Structure 1
Amino acid sequence: DIPGESLRLERKLGAGQFGEVWMATYNRHTKVAVKTMKPGSMSVGAFLEEANLMKTLQHDKLVKLHAVVTKEEPIYIITEFMEKGSLLDFLKSAEGNKQPLPKLIDFSAQIAEGMAFIEKRNYIHRDLRAANILVSALLVCKIADFGLARVIEDNEYTAREGAKFPIKWTAPEAINYGSFTIKSDVWSFGVLLTEIITYGRIPYPGMSSVEVIRALERGYRMPRPPNCPEELYEVMLRCWQSKPEDRPTFEYLQSLLEDFFTATETQYQ
C-alpha cells in the first residue's frame with residue numbers, strides 16, 4: 001500500500017464500466033497507469049486478497065502490478081504504463097490496421113505465452129479478450145486485469161444474464177453453470193484470435209448474445225474470418241471443443257503459434 005500523495009494523476013486515458021484509467025507519475029519519475037475502481041463495484045477485502053496474488057504473478061507478458069491504494073475509496077490499482085493502450089484499440093488504429101499477418105500471429109503467441117504462465121501457476125483469467133490485453137511501445141502484448149473478474153460485485157456483470165457480462169467470449173460451461181477454469185480461458189482465447197485476425201471486429205458479427213448461446217448449444221461455431229489462414233482457424237476450432245478437457249493447453253498453443261509465426265515470417269520476407 002502506498003500513500004496517495006506519492007502519485008500524481010496527469011491524463012485520463014479512458015473510463016470503463018468499473019471506473020477510470022489515468023496516466024500518472026509515481027514518486028516523481030515513474031510513468032504508471034492508475035485504475036480507479038468505482039465505490040461499491042467490488043469488495044475491498046476480496047480485492048486485496050486478489051491484488052496480493054496478482055503481485056506474485058510476475059512475467060514479461062503480464063502487466064506488472066506496482067501497488068494498490070486502499071486507504072479510502074476509490075481504490076487505486078497502479079500498474080506499468082503501456083503506451084499503445086488496449087490491443088483492441090490498437091488493432092483498430094491506423095498503425096495497428098497495417099500490421100502484417102506474421103505480426104498478428106506474433107501477438108497471438110505472446111498472449112499464449114502469458115496465459116501459459118497463468119496456467120502453470122494454476123490461476124485463471126476469467127475475462128480474456130482483446131480489450132484486456134495491453135500493448136507497449138515496442139509492440140509487446142501483455143495480459144491485464146487477470147483475476148479482477150472474480151472480485152467484481154456489479155450484478156450486471158456477475159449475473160450471467162447481465163448486460164456487461166462478455167457472453168461472446170465466454171465458454172458455454174461458464175455461461176450455463178458458472179464453471180470457470182483455465183479451459184474456459186482457452187475458449188476465450190479462440191475468440192480473441194478472431195479479434196486479432198480481423199483487426200478488432202466484434203465476434204459473431206450480426207448475432208446477439210442470446211443468439212450466440214443458442215447457436216453454440218446446437219454445435220454452431222464462428223465461421224472462418226476473412227483472410228484467416230486455415231491453420232489458424234483450426235487452432236480456433238480446437239479452442240472451441242464442447243468438452244473442456246478436449247481443448248489444448250496454453251503451453252501447447254504457445255509452441256504451436258510460435259512455430260506458425262516462424263513459418264509465416266519466412267514466407268513474408
Structure 2
Amino acid sequence: MQMITDLTYAYNNFETSPAYMKIDGRPAVFFFDPDRFGTLDWQRIAANVPGNPLFIFQNSGGFTHSQSNGSISWVMIDTSDANDWSQSYLDSFYAAGMSHSPTHPFGATYKGFNDTQASWSANRIVNQNCGQTWLSTFSEIGKYYSAATQLESLQLVTWNDYEEATEIESGIDNCVAVSASISGNQLTWTVSGNESTIDHYVPFISIDGENLMLLSDVQPGTHTLDLSPYHLAPGSYSVYVKAVGKPSFRNQMSNRAAFAAGS
C-alpha cells in the first residue's frame with residue numbers, strides 16, 4: 001500500500017530527527033483529507049508503519065476518524081462573507097476536542113486570508129479587520145480552555161504564507177495611528193483605531209530627533225504624561241509616542257511634538 005510506503009519513508013528520513021515534533025515520544029503525522037480518493041484501511045496502516053506515530057486528522061470529525069489520535073483546526077473560508085472568521089467552525093472543533101480526550105486537539109489562530117494576488121486564486125478572503133480576526137480566534141480558545149484546562153497545542157496557521165496574505169512575520173497591521181501634541185508641560189496623544197490591539201504606550205524624548213530616551217510605560221486608556229517631574233535641562237526637545245502592539249502586532253510611532261523645557 002502506497003500510504004504504508006510513504007509513512008515508512010517519512011519515519012526513516014524525518015521522524016527520527018530530534019527536531020521532529022513528538023508527543024510522549026511518538027512522532028505526530030498530520031493528514032489533509034487522505035481519504036479523498038477512497039477510504040483507506042487505517043487499521044492495516046497503523047499496524048505496518050514504524051515509529052508508532054500519532055495520526056492527526058482534520059476538523060471536528062477528525063477526532064472520530066479511524067485510528068485517530070487527534071485533529072487539527074484550520075482556516076475555513078465562507079466565500080459569501082469575507083467577515084466570517086469561522087467562529088461556528090472553531091466552536092464545533094473545540095467542543096469536539098474537549099469531548100474526545102485524551103486525543104490531541106491542535107487549535108488554530110490566524111489574522112485573515114486573501115489569495116486574490118496568487119496566480120491560482122480562488123478569490124477566497126477572510127478580512128483581517130485591523131487585527132480583530134487575530135484577537136477573535138484567540139478569544140475563541142478562551143471559551144473552552146483556561147490555565148486549569150489548557151489547550152495542548154496551538155497553530156499560527158500559515159504564519160509565513162505571503163501569497164495567501166496570512167503571514168505574520170512583518171507584524172499584523174492594527175490600523176492604529178498616534179498623534180502627539182504638547183501644551184505647556186503636558187504631553188497628550190490621540191489614537192485612531194482600535195485600542196484593544198495595543199499593549200502599552202511608550203513616550204520618548206530626544207535632543208536630536210534620532211537618539212531617543214524612554215520616559216515611561218503608559219497603559220492603554222491613558223493618553224497624557226506630565227513632563228515636569230523629569231526636570232529636563234532648559235532647551236528644545238522632540239517628543240514622540242510609540243503605541244506598542246500586543247504580540248504579533250506592529251508598533252506605531254507618532255509624529256514629532258516640539259517641547260521647550262524651562263520656558
Structure 3
Amino acid sequence: MILSYEHQYIFMHCRKTAGSSIAVSLARNLGPKDIFVGGIEEAMDLGINPPRRVVAAALRENPVDLVLNRVKGNKQYAAAVSKHAKKRFSRTIGKKPQHVAAQVMQTTFPVEWSKFFKFCVVRNPYDLVVSDYYWRTSGVSNPPSFEHYMQALERSDSLDGIVPLDIHSNWPIYTIDDEIAVDAVYHYEQLPHALETGLKGAGIPFEGIITKAKSSQRSARSKNYTEFHTSLTREIVERLYDKEIAAFGYRFGD
C-alpha cells in the first residue's frame with residue numbers, strides 16, 4: 001500500500017498483481033511524509049530510499065535492531081526497515097498493512113480516502129491462483145499438487161502454512177460492502193499500458209514499471225495457466241472468486 005500526500009493518491013496493493021513492482025516504481029517519486037508499506041526491501045535494493053516517515057516508523061518500533069542491522073550492510077538494513085515499518089503500521093491498519101482492506105483505510109484515513117485518487121490492479125482469478133500456488137510452494141521440499149492445494153484452500157486447510165487462507169482473495173482490498181470503492185481499477189492483463197495511461201491522466205508521476213522487483217518463482221512460467229487446471233480446480237475458483245468473476249466478467253482462458 002502507498003498513501004502519497006506528495007501526489008495525493010492511494011495505491012491499494014492487491015496480491016499477485018505485480019503490486020510489488022508497481023509499488024517500487026511509484027516509490028521513485030514519493031515525498032517525505034508518504035506511507036509506503038510493501039516493496040520496501042525491493043526498493044532499497046535498487047537504491048530507492050523509503051520516505052522519512054517510513055524509516056521513522058521503523059525506528060520507533062525497534063531502534064536498536066535498526067541500528068545494529070545498519071552496521072551489517074544494506075541488505076540487512078533494508079530487511080529491518082521493512083520488518084519494523086510493517087509492524088508499526090500494523091498497529092493501526094491491520095496485520096497485513098501492505099494489503100490493507102479498503103474499509104480499514106477509509107476508517108483510518110477518512111479525509112485522504114475521500115479526497116485522494118485511489119487505484120488498484122486486479123487479475124483473472126484462474127491465473128492468480130496458479131501464480132499464488134507457485135509462490136506459496138517455492139522452496140517446499142514436497143509440495144502438494146495444484147489440485148490438492150486448491151481443495152485445501154476451499155476447505156480452509158492451511159497445509160501447515162502453505163495455503164493463504166485469510167488473504168487468498170483481493171476483493172476486500174478495493175471494495176466496501178461488496179461495492180468497488182476505488183476510483184480506478186486496472187487489469188494485470190493490460191499492464192503496463194493501461195496503468196501508465198491511467199496514472200498519467202490522473203497527474204501521477206510514473207516512469208513505467210520496474211520489472212522483476214519481486215520474482216513469482218513460477219519455474220514453469222512458459223506454460224499457460226490453463227494447463228494447470230482441471231475441471232475440479234476451475235469449479236473451486238468459480239466458487240471462491242465468484243464476486244471478482246461477476247464484477248469483471250472473467251472467463252477461463254482469457
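What the table shows:
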item: Source structure (of 1, 2, 3) for volume of the Cα convex hull per residue in Å³, computed value 186; result: 2
item: Among 1, 2, 3, structure where relative contact order in percent (Cα under 8 Å, 6 or more apart) as derived comes to 17; result: 1
item: Structures 1, 2, 3, by distance in nm of label points 7 Å out along Cα→Cβ at positions 110 and 166: label with the highest value; result: 3
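Values in this text are rule-based calculations from the coordinates and carry no lab data. The model shown is predicted, which means the values in this text are computed figures rather than measured ones. Cβ atoms are built from the backbone, for glycine too; each structure is taken alone.
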